[in-house]
Structure P
Amino acid sequence: MSWVKFLNIFILQLFFIRLTRCSQVVVSDYKLFSYDLTPGGISPRGVGTSKTHSWLSIQGIIVPFTGWNSEFIYIGKPIFLKISKVKIS
């Protein structure tokens, strides 16, 4: 069990918050070389470099004991707070 999951299960969910690891893949220097026409639309083909950005975030006002096997259930408007710097890997 990771330390993030341990904190979420035994401590944080009782205070209606969760600690989450977030990630985003950013593609740069994309060079397009062809298009494919499919029945669903146009799909481009190309080559680019990708970087994964990851950070820790606190999500707030979540109903306790939800979100383990499905989506979180929020009470009202959800709160998102980034608590770490973006790590590029």
Structure Q
Amino acid sequence: MTAKDANEVSERNRDKMIAYYYENAGKDRIVKKIERAITKAVVNGETTCRVFCWHSPSEERNDAIKTYFSNLGYDISSSNGVYSVRFRPMKY
């Protein structure tokens, strides 16, 4: 196996792990923790929240979490297990 083949296999495996974490995002404890923080912030009338995780998740899991919340319409960023979520309240 050449180095190019190894890189391609590695990328495919990474994409599979991201897809796995994304499919199971509803069961993820970090996702649930972020959802609770968002709910609490909305009840208090805030437009941002920060969530601190004891252990930093893997890069694949982190990407899946960010994709999950981005698809829901939140602006999320993360750094070393700290998630910052920004959102706008709905205007009627």
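Looking at mean count of other Cβ atoms within 10 Å over residues 39-46 over structures P, Q, structure Q comes out largest.
Here helix-only ellipticity at 222 nm (-39500 (n - 2.57) for each DSSP H run of 4 or more, over all residues; to 500) was derived from just one of the structures P, Q, and that gives -17500; the source is Q. Who wins on distance in nm of label points 7 Å out along Cα→Cβ at positions 23 and 47 among P, Q, i.e. which is largest? Comparing P, Q, the top value of distance in nm of label points 7 Å out along Cα→Cβ at positions 23 and 47 belongs to Q. Source structure of the calculated read-out (semi-axes √(5λ) of the Cα gyration tensor in Å, for residues 31-78 alone, 39, 18, 9) within P, Q: P.
Source structure of the calculated read-out (distance in nm of label points 7 Å out along Cα→Cβ at positions 7 and 55, 1.6) within P, Q: P. With respect to Kirkwood radius over Cα pairs in Å, the largest value across structures P, Q is given by P.
Each reported figure results from applying straightforward, stated rules to the coordinates on display, with no laboratory input. Small disclaimer: the values here were computed from a predicted structure and weren't measured. Cβ atoms are built from the backbone, for glycine too; each structure is taken alone.
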